[in-house]
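Just below sit the structures, each encoded as structure tokens.
All of the numbers you see were taken from the coordinates with simple rules; none came from a lab. Since we're looking at a predicted model, the values are computed, not measured. Cβ atoms are built from the backbone, for glycine too; each structure is taken alone.
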Structure 1
């Protein structure tokens, strides 16, 4: 036993005060390191050739925020990342390269820059590159959350690559057109649509921009949803895409969900109370919990982001504030 009065202020804090720090990773520098990793170890030997984006305030924990993991993954031409499945849910934002693909539970889909792809918990998945140039994407996983629950399992497929058992575009045809098969049975809370092509995403953003549906706090912002339920594509992680007008700046904003941003295109700044980061194409930056910030766009820009918002909303602890 130990006295609560000695630790109460730390256990029940007045407001969020994690070690997570505002941080920016410049893609031009990170890309060099990722390609160098490709000279050191193969995708199959590494199982997943990834450089972790570790928050400097959470050293040694492989976390980008207190609840989320992120990293940059590389698959070189002709390589395969072997099939496995695990308890953790994963998302991918494709950054560069043509010819890459991922296979999820028997369906193989191409990977193009800007595509958003999910791997639900317990789903077999493998990756490959049939093209002539490196393919790099941003990984986001709920590894810290699953670790908190001591619920981590991983299983390796008996073959290096799983068999393709579903035709290309099957999930997109079934669930990606505002239609739902009458015989669809909702199982679990992950989206049955696991591939969200960027061509569709950017078209939706441009249409709303044209209608002047601009939110002063977020520009034009879409959340990736489960078409069968209307909820988030992943039960514990909300992913979104955000369009900002050129020479614009959002309202000051803060929320309890620490958020990871990846720049799909554009240039600008993120303003915190005590610092400013310049961002450009493919940079990644993180906004800690309850940290005020503003997004300034120098030109027309598109940002991708993700956070643990669905879980906070479910628990009733999500708090946000605009000023």
Structure 2
């Protein structure tokens, strides 16, 4: 009975249980020869989903209708502009990172300006912003694949004590996000807004300021994710952020964050990100294509929402 209560109280356990199951199946299929490589690859590629997923989680926590569809375009523009500015020079690595952070802040500000000033739903506002940002990325990229500085490329593709560096960066960002959510008044504010915007306003919560900061935070994390992904991939490409539109939402939902808002779950994002990568690896191993993978992802999200709804109804 106690174990059952623990599983209900900690929804992120399910994502890690699913991750372990898929990992075991994949390793058994390959005869165990690729267990270490599979684990490192899972940590590496899951890290990018974790970074953008955390930002999306903050936005979704604000309540129904809040979502950021500009994440992929933000990643693309950030990677493109940062690499152009750095111009393969190690001395410009920090400058490129600062540019990415500032760019994300500007895009997040633009997103919330559309939402607040034009009174349009977040899904429409962020989709409109994504077209503007992606068009800017196309204009600045012009089909060129700009290489990252050698030191930055080496950092993003290397490991420390067997743990990929990008995973360590994602872990640090996860810890900071957890502190914001659990130990600061800002975390209490976004949870309150997600549970009831009206009640939050009546309680004196600065709803508009909190939502603005949250959309900016989401865009900054997407921008940093693009900066790291472009460096890891050996250059910025115009479609580099495309898969993270669905992925950034999927890992939040599968990870146990309430889609209705008011409740977030950072450990679950790690479990869900690892799970999604391992599912893709398993499907690739069995020869399934991208179409089937997208269908399966959609079915998984639907199943998680149904299960989450069932858990709430039993309480």
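A few points about this structure:
- Entry that produces 23, 25, 28, 22, 2 once P(r) over Cα pairs in 10 Å bins from 0, in percent, for residues 125-164 alone is calculated, selected from 1, 2: 2
- Given 0.60 for FRET efficiency 1/(1 + (r/R0)^6) of positions 149 and 245 (r between Cβ atoms, R0 = 30 Å, to 0.05), calculated: source structure among 1, 2: 2
- Of the structures 1, 2, the one that 4.6 was derived from, the read-out being distance in nm of label points 7 Å out along Cα→Cβ at positions 13 and 181: 1
- Label whose coordinates, when relative contact order in percent (Cα under 8 Å, 6 or more apart) is calculated, return 35 (choices 1, 2): 2
- Structures 1, 2, by Cα Rg over 2.2 N^0.38 Å, for residues 101-220 alone: label with the highest value: 2
- Which entry (1, 2) yields the derived value -4500 for helix-only ellipticity at 222 nm (-39500 (n - 2.57) for each DSSP H run of 4 or more, over all residues; to 500): 1
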